[in-house]
Structures are given as C-alpha cells and as structure tokens.
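What follows is a set of structures to go through.
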Structure P
Amino acid sequence: MLEISAQTAKPGVGVVTLLGRFTINTIGDRLDASIRQLLDQGCKTIVIDLAGVTHLDSTGIGKFIQYLNLIMGVGGRLSMAGAQPTIRESFRVTRLDTVFRFYDSVEKALEA
C-alpha cells in the first residue's frame with residue numbers, strides 16, 4: 001500500500017509525501033491527481049518526500065520521469081527529498097540521479 005499526502009508548504013511550493021512501496025502494484029491515479037492539484041493551485045515547485053518510501057521499481061521511476069516532464073512543461077521545478085540509500089541507488093543505477101535534484105530533507109529542498 002502506498003500512502004500519499006499533498007500540501008502547499010508556502011506560496012507556489014507544494015510537498016507530496018509518499019509512504020510505503022512505490023511499485024507497479026501500488027501506483028494509482030491518486031498521485032497523478034495530487035500532482036495536478038498542486039499545479040492547479042499555482043505550485044510551480046514541487047518537492048516529493050521519499051523518506052517513507054521502502055521500495056521503488058522501474059514503474060515508479062517512470063512515473064517520476066512523467067512528473068518531471070509535466071512540471072517542467074509548465075515552467076516548474078521538481079525536487080526529491082529524504083530518499084533512503086536503497087531508493088537513491090535506484091536513481092544512481094539508471095543515471096537519473098543527474099537529472100533529478102536530490103536533497104537530504106524536505107526542509108533543505110524548501111530552502112534551495
């Protein structure tokens with residue numbers, strides 16, 4: 001099961017928090033809806049809090065690429081925060097750690 005929460009952290013900046021497994025079996029339309037809702041509310045910067053993600057598969061990585069393209073398409077910025085070493089390794093192996101911006105915590109991502 002994947003738990004998703006989204007909120008506006010400050011004007012123009014949204015934070016999406018994920019808890020659980022981000023895999024083909026747990027990805028649904030809820031995360032898509034959360035990202036689009038934040039964009040509709042005027043959030044051009046979105047931080048995805050990965051601290052609670054325990055597993056990530058290629059479908060999950062594909063979704064993050066989709067969100068990156070969507071957010072960049074409206075002139076926004078996507079940042080990743082708090083990824084555990086195993087999750088961060090998934091991005092490194094695919095060389096996507098050079099495409100996504102990673103921060104140690106949501107707070108550091110918000111400061112950037």
Structure Q
Amino acid sequence: MAQRNRYTKHVIQWLIAGSRGGVNRGKILETLRQEPMNANQLGEAIGVDYRTIRHHLEILEKNGMITSMGPRYGTMYFISANLEDAWADFEEIWNRIGTNNNSDGD
C-alpha cells in the first residue's frame with residue numbers, strides 16, 4: 001500500500017508541478033472534487049476553452065487521477081478513488097506549486 005501511495009504522489013507531482021499545463025490540471029482536479037462535471041461545464045467553471053479541457057481530461061484519465069461515465073458529449077468526470085486516497089499529497093503539491101503559479105499552461 002505504501003508503494004502505491006508513493007507512486008501516486010510521483011504521478012501527481014509530474015502532472016501538476018513537472019509538466020506544462022499543470023496549473024490547469026490542478027484547477028480541474030479541485031473543481032471535480034467539489035462536483036462531477038462534463039468537459040463543457042469544467043471549461044466554463046475555470047475559464048478554459050473546451051479543447052484545452054478535453055486535452056487535460058485525457059491526460060488525467062490516462063494517469064488514473066479521474067474516471068468518467070456516460071455518453072460522449074455528456075460524459076461526466078469524477079475524481080478517482082486513487083486520487084481521493086492521495087488527496088493530501090495533491091494539496092501539498094498544489095499549495096506549493098499551483099497557487100503560486102499564475103501561468104495558464106496548455
């Protein structure tokens with residue numbers, strides 16, 4: 001279990017702090033933790049265009065940070081159980097990186 005948590009923390013570190021677009025991904029994760037949304041709703045909630053949101057959603061889902069459900073356009077996105085278990089790690093990284101970075105990123 002400890003090995004899995006360490007791996008998840010490394011993935012979060014890379015997705016948020018170690019790659020371009022990490023700030024947008026952090027905003028997406030914070031928003032989804034409050035309420036599941038589709039890509040269009042997410043774009044409106046954080047002020048990012050639809051194509052950019054879709055790009056980040058694909059990366060987050062591929063890396064096990066979110067899950068999805070529903071038909072193509074109406075697909076709803078949720079925080080994964082894996083990320084929920086490691087939310088303290090996300091907050092630690094986000095508080096250090098995300099909230100201090102004003103760039104939008106792609």
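What follows is calculated from the coordinates using simple rules that are stated; it is not laboratory data. Quick caveat, the model's predicted, so the values are computed rather than measured. Cβ atoms are built from the backbone, for glycine too; each structure is taken alone.
Here Rg and Dmax of the Cα atoms in Å was calculated and came to 12.6, 34; which of the structures P, Q was it taken from? It was calculated from structure P. To test your reading of the models, identify which of P, Q gives 15.9 for mean count of other Cβ atoms within 10 Å over residues 13-20 when calculated. Attributed to the structure labelled Q. Looking across P, Q, the calculation of distance in nm of label points 7 Å out along Cα→Cβ at positions 37 and 77 that yields 1.0 traces back to Q.
Given 38 as the derived value for relative contact order in percent (Cα under 8 Å, 6 or more apart), which of the supplied structures P, Q does it correspond to? It traces back to Q.
Using the calculated result -11500 for helix-only ellipticity at 222 nm (-39500 (n - 2.57) for each DSSP H run of 4 or more, over all residues; to 500), pick out the matching structure from P, Q. All intermediate terms of the calculation are to be shown ahead of the outcome.
Working: P: -11500; Q: -16500.
For helix-only ellipticity at 222 nm (-39500 (n - 2.57) for each DSSP H run of 4 or more, over all residues; to 500), the value -11500 is produced by structure P.
So distance in nm of label points 7 Å out along Cα→Cβ at positions 21 and 45, computed for just one structure, reads 1.8; which one of P, Q is that? Source structure: Q.
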